[in-house]
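In structure tokens below, several structures.
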Structure P
Amino acid sequence: MKAYADTGFLVSLHSRDANSERAIARMQSHTIPMAWTWLHDLEFRNAVRLQAFRKLIKPAAIPQIMNDQTLDLQAGIYFTATPALPDVAREAERLSEMYALKLGIRSLDILHVSHALVLGIKEFLTFDVRQAALAKVAGLKVPKL
């Protein structure tokens, strides 16, 4: 089954953090490939740079982390997914209207769930509690990580 992972999960796979061991363990039992969208591209790269800004990694580690992700894409661990932006925007607005007041979710979390729904992906991987709650009420399977 193809899965959609939020950026936090993906960063944990490529850069050591508190969730890395759980992300790696999940990947060992996961059927690949996983979706990789324009949103992942932007947010992943920015998140890695932010780790360096916060001194969680050394700036010199950035090129290797970026290269490792590119190699994983080329190896088929990820597949490039290009959902229609108008469809993602409509779905994001629908989710926001239905759940933002109830769940306190952020725009980027809504966008990730919207991408998964528009792509027709059924499994959503995240360590974020609010994002997981949104994915569940939206009908996605969210395994415990």
Structure Q
Amino acid sequence: MATRLQLSSHFIIEEFDCHDGTDVPDAAVPALKEICEHVLEPMRAKYGPCAVLSGFRTVSHNTSVGGASASQHIYSQHPSSVAVDVRFTSGSVHEWASGARWRFTSKPRWAQSRRGGVGDYPRSGFVHVDSGTRRDWHG
């Protein structure tokens, strides 16, 4: 099966498709490329390859996994702001979250518009990053 779209050097769109089999909406591709190129790729360079645990979710899939009703994972509701849950091969959840927060606060493309949500989930072993409004939380 051929790849539908290479989003960046190391990420393909299929990694972000909903677990129910629904493809990422076309309207969300620019935002997904942006977060791959400017957040996930630099983090991958520092912490090694990563697994995309959750990208796009349909409303019904989001409900079934207990996601927030206005989740950034529901790309169809806000295609210019996307979310992804990832786990890297080295480092800790704390380091990954700190790295993502640093990217969002120190890079003009994110800092000027106060964008970049980061949630760390140490018990589950992943970090959530999104291109929505700046906010931080601990899960």
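Since every read-out is calculated from the coordinates, none of them should be taken as a lab result. Only a predicted model underlies this, so the values are computations on that prediction, with no experimental measurement involved. Cβ atoms are built from the backbone, for glycine too; each structure is taken alone.
For which of P, Q does P(r) over Cα pairs in 10 Å bins from 0, in percent, for residues 45-124 alone, calculated from the coordinates, equal 17, 43, 35, 5? Source structure for this number: Q.
Among P, Q, considering only FRET efficiency 1/(1 + (r/R0)^6) of positions 29 and 85 (r between Cβ atoms, R0 = 25 Å, to 0.05), which has the greatest calculated value? Write out the running numbers ahead of the final one.
Values: P: 0.15; Q: 0.85.
Structure Q comes out on top.
Taking mean count of other Cβ atoms within 10 Å over residues 5-12 as the criterion, the top-ranked structure out of P, Q is P, with the highest value. To test your reading of the models, identify which of P, Q gives 30 for relative contact order in percent (Cα under 8 Å, 6 or more apart) when calculated. Source structure: P. For FRET efficiency 1/(1 + (r/R0)^6) of positions 21 and 93 (r between Cβ atoms, R0 = 35 Å, to 0.05), which of P, Q scores largest? Max of FRET efficiency 1/(1 + (r/R0)^6) of positions 21 and 93 (r between Cβ atoms, R0 = 35 Å, to 0.05): Q.
For which of the structures P, Q does the calculation of log10 I(q)/I(0) by the Debye sum over Cα atoms at q = 0.19, 0.22 Å⁻¹, for residues 77-116 alone return -0.53, -0.66? Show your work: numbers first, answer last.
On the way: P: -0.53, -0.66; Q: -0.67, -0.81.
Structure P accounts for this read-out.
Given -7000 as the derived value for helix-only ellipticity at 222 nm (-39500 (n - 2.57) for each DSSP H run of 4 or more, over all residues; to 500), which of the supplied structures P, Q does it correspond to? Derived from the structure labelled Q.
For which of P, Q does FRET efficiency 1/(1 + (r/R0)^6) of positions 69 and 101 (r between Cβ atoms, R0 = 30 Å, to 0.05), calculated from the coordinates, equal 0.75? Before the final figure, lay out each step's value.
Numbers: P: 0.30; Q: 0.75.
Corresponding structure: Q.
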